[in-house]
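There are structures below to look over.
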Structure P
Amino acid sequence: MKLLEYQAKEVLASLGIAIPPGMVARTPEEAAQAFEKLGPIAVKAQVPVGGRGKAGGIKLAKSADEARHAAEQIIGMDIKGFKVPLVYCEAALDIGREIYLGFTVDRDARANILMLSAKGGMEIEQVAEESPDSIARLYPNPWRGPLDFELTQLVYDAELADIARPLSSLIRKLYRAIPDYDALTAEINPLVVTRSGDVIAGDAKLEIDDNAMWRHKHLEERYGSVLEGDPYEVEAKKRHLTYVSLDGDIGIIGNGAGLCMGTLDLVQRAGGKPANFCDIGGGAKAEVVENALAVILMNPKVKGVLINVFGGITRGDEVARGVVTARDNLNMKLPLVVRMSGTNEEEGREILEQHGIEPGVSGWEAAKKIVELTKAGATA
């Protein structure tokens, strides 16, 4: 679950991190009212992606009329596929300098990594590419967290020794987001040092592990309906499917992430464009396949569907019956190709053929067939 900026800042505040005063505004008039209470403000689009400033989603307002006009321009605009539902009006800061602070999961190292840089306000990827030595890194022990001397060394490595004490304290507070909120990523960029020496979170990003959301129902209940995002991904999540929207026209279903990724590559290689990644997990029971097909068929761009399954514990004939049942229940008319291997695969292929579904002998043959059928505009 990716929180919006104002939501992430509320979490940071609960951890004891200083944030600027701010108000959520859902209308231009509410933005004007925010100015009356806060004075000069930054009017910020609330979407779970970066690049808001470059897209025109952040504007400064020095009057109520400017705040109202900024909100009129920002609310409803599209930023990287997300429609802006509201803005966050935040008191302007007297910025002395900007720092980058964040942690995420380093999958290569199989550990959490803390990163600190005196070059804040820029995308950390750009900083890492142009001046990697400017980013100080720390891999804390996952059981005990960062020790005081490790934090002090991190701050000194980032050449921020003059604010070592307040910065070390803030980093420790941010790190609490891992055990307290099951955070996968937390980022403050910029972390503002004001001219008076205060250290304040100027921005915030926070992503919570979806697998741990059952421990944080209060967050889902409070924030879950604010931003819907991609409608197909939202619907898939409701049906407990692992689904990612893509920009093609061939729906993809597989049982296993690796098999799904391989299937995407095969379709691309065959000249097609996948419309999605959809992993239905182990097996392919009728209900699960039907849910996956239902979500894929909601997308009007989809011209055909390729199902690639491996029958391990679940037998191929059971998979085939599940696919047939799902197709019939949904009254699916688009081309459908099913490739299956594993236990009882021959029996499964016979069932598919009996019900008019194209079976694929191999993943490559199935990919070529669904591309051929979709380009020909065939119907099942």
Structure Q
Amino acid sequence: MSRPLGRRAAVLAAAGVTALALVACSPPTDSGSGGGSSSGGGSDAKTATSAQDLGGMDALVAAAKKEGALNVIALPPDWANYGEVIKAFQAKYPEIKITSDQPDASSADEIATAKRLKGQSGAPDVFDLGAAVALANVDMYAKYKVSTWDDVPADFKDADGAWVNDYGGYMSIGYDSAKVPAPTSVKDLLGSAYKGKVALNGNPTEAGAAFAGVQMVSIAEGGSAGDLSKGVEFFKQLKAAGNFLPVDPTPATVESGQTPMVIDWDYLNASLSAKVPTWKVFVPKEAVVAGYYYQAINADAPHPAAARLWQEFLYSDEGQNLWLKGGARPVRFDAMKTAGTLDQAAAAALPPVEGTPVVPTQADADSGKKYLADNWANAVG
């Protein structure tokens, strides 16, 4: 269920309502929608910056079908509803065979695999990356602007189309309401009612969700997203109280009752309610930690037309609503709500969020990782 530390997020819209207003990592100012005006066939897909460069969507679809394959990487089926996203794309374009490699890989693994397999047919065509890795490897991405480009706010995309934020969420506490009382704050987790019941999604020195979980706790305890000393101290106390459960949670451990309380992204926790009807999601208002992921096309994609068609699908109403159905907040949320194309039922099912979102910076990530590397094992194990 966990994703390694490369799976770091950057920004998020406020509280699942409208107004995508936050910025992170100082992305460039947007220069507007675009794409060239040249026409061509599938042979131009590798340099196409829009569907129009290939003669329009019909030409792009034809070129992608001619390639007949798409390689994706690091997309767990239970992460932001990616299982259904992949199935929907495959159903819409059955001529294009999808190969999903290393579903539990990290963002760093995605980049390393692309470098290792460069020039080979098995190299990844597209990336879904955390902020730190995404922004450190921009030279590896093909510039491309999907047809819904104008719907994405400027702060959520590279001006030239190298990357676009895709979906995001908030750090949360998921719990089985039939087995544990509802928490009202992070500090509640130290109570005797949660003895042996609180799990963190992975090791925070390796897993991005766990790292963000320590950030959430640190902020709740009066620390910050960059100074994690108070977060580590809290988990030390949690362990001393016998409340910390050193088990990496999965849908199976939640379903079996082994991990009745899980600190994780809200969309991952929300997805568990389908397996456990009594599963609830709580975002502590004293520590609202937000995050988005980055979507990009491999500049050396072995299937460049299929890679671009995949992006078009992800940023279409259908693709965005599939992420929303998985409990993640799609980047086109506001535009689709205004246009009346947003899945209203899925939007209404998003966990309620109160408080002011905290958007961790790259500096926060760097200082936090160093502190955890030096202190987590000794304090918590």
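For distance in nm of label points 7 Å out along Cα→Cβ at positions 63 and 95, which structure out of P, Q has the highest calculated value? Write down the numbers at each step before the final one.
Details: P: 2.4; Q: 1.4.
Comparing P, Q by distance in nm of label points 7 Å out along Cα→Cβ at positions 63 and 95, the maximum is at P.
Each of P, Q could give distance in nm of label points 7 Å out along Cα→Cβ at positions 319 and 335, but the derived value 1.2 comes from Q.
Suppose you compute helix-only ellipticity at 222 nm (-39500 (n - 2.57) for each DSSP H run of 4 or more, over all residues; to 500) for every structure in P, Q: which one lands on -11500? Traced to structure P.
Assign the value 12, calculated as relative contact order in percent (Cα under 8 Å, 6 or more apart), to the correct structure from P, Q. Value 12 for relative contact order in percent (Cα under 8 Å, 6 or more apart) corresponds to P out of P, Q. The value 0.20 for FRET efficiency 1/(1 + (r/R0)^6) of positions 135 and 359 (r between Cβ atoms, R0 = 41 Å, to 0.05) was derived from one model only; which of P, Q is it? Label of the source structure: P.
Looking at percent of Cα pairs over 41 Å apart over structures P, Q, structure P comes out largest.
If FRET efficiency 1/(1 + (r/R0)^6) of positions 103 and 183 (r between Cβ atoms, R0 = 25 Å, to 0.05) is calculated from each of P, Q, which structure is the one that comes out at 0.25? The structure behind it is Q. Comparison across structures P, Q (criterion: FRET efficiency 1/(1 + (r/R0)^6) of positions 55 and 287 (r between Cβ atoms, R0 = 41 Å, to 0.05)) gives the highest value for P.
So if we calculate Kirkwood radius over Cα pairs in Å, for residues 175-254 alone for every structure here (P, Q), which label has the highest result?
Values: P: 15.6; Q: 12.9.
Structure P comes out on top.
Have a look at P, Q and say which one yields 9, 34, 33, 20, 5, 0 for P(r) over Cα pairs in 10 Å bins from 0, in percent, for residues 87-246 alone, as calculated. Of the options listed, only P reproduces it.
Read-outs throughout are calculated quantities, based only on the coordinates presented, and are distinct from any laboratory measurement. The structure displayed is predicted, hence computed values, not measured ones. Cβ atoms are built from the backbone, for glycine too; each structure is taken alone.
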